[in-house]
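So, here come the structures, one by one.
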Structure I
Amino acid sequence: MFENKEIRVILSEEADEVFQELKRIVDEEKMKGIESSFHQTLLRSIERVIELLKKNPFAGDQVPRRQLPNKYYKKYDAENVWRIELANRWRLIYTITGNKLEVINFVMDIFNHKDYDKVFGYKH
């Protein structure tokens, strides 16, 4: 299905801020000799998912249209939204676009479960 197509993963500004902040925290922890932490587990999880999406853009679960938050359509013109679980109940939200030469997984959000519930309108 993806033969002869490059598969790229691009992070939105918001997702990249989360990713870069996490990398900064992990670097600080490692400088302090901390070898295992919530942040390190989450960062490894995000990196694994990014590599997985480069091999299979459809690795996540597609969000049904009726559940699509307007935020993604308004901000990114995303008509298909996918989610994939990360460590510690975090979620990575992305859309799939592309053309004849490439497939692009555009990561719109990386957030914890509480923020995920808020964006998707789930109540507990």
Structure II
Amino acid sequence: MAIVLLNLRDVPEEEAQEVRELLTEHKILFYETPPSRWGISMGAIWLRDKRQEEEARQLIAQYQRKRRAKTRAHYERLKRAGNAETLLGNIRNRPFKVLLYFAAAVLILYFSIRPFFNLGN
């Protein structure tokens, strides 16, 4: 029976490709299902042979530790250089977009709590 090895929802294509290459390199049998057009069903990388599950999970865990360290180091370099994205930087660079998102959040909050205003009447 096939086992879901990696859910591909919100996984960047670069990361998914690196996982595919890692599994292929270690001769782990897998197949992939694409996500549905509207995001209802998940895309995933599935393991064909249950006996390879432990090895595959260890490889992915090791890969994710390395990727996390690399990503954090990249962010720290950007931060030291003053090029990391910040809230103030976003407000300065894209004020209309930030204002639009803020207005949408306030509107959603208003409609979420509006029914409670009339509870006492």
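Suppose you compute percent of Cα pairs over 23 Å apart for every structure in I, II: which one lands on 34?
Working: I: 34; II: 59.
Attributed to the structure labelled I.
FRET efficiency 1/(1 + (r/R0)^6) of positions 88 and 104 (r between Cβ atoms, R0 = 25 Å, to 0.05) computed as 0.40: which structure among I, II?
Comparing all candidates, it corresponds to I.
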Top of I, II by distance in nm of label points 7 Å out along Cα→Cβ at positions 24 and 48, largest first: I
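Taking mean count of other Cβ atoms within 10 Å over residues 8-15 from the coordinates of each of I, II, which one would give 15.5? Don't jump to the answer; show the numbers that get you there.
Working: I: 15.5; II: 11.2.
Here the read-out was taken from I.
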Identity of the structure behind 22 (criterion: relative contact order in percent (Cα under 8 Å, 6 or more apart), calculated), options I, II: II
Structure (I, II) behind the derived value -13500 of helix-only ellipticity at 222 nm (-39500 (n - 2.57) for each DSSP H run of 4 or more, over all residues; to 500): I
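Taken together, the values in this text are just the output of simple stated rules run on the coordinates, not laboratory data. The shown structure was predicted, so the numbers you read here are calculated from the model rather than taken from an experiment. Cβ atoms are built from the backbone, for glycine too; each structure is taken alone.
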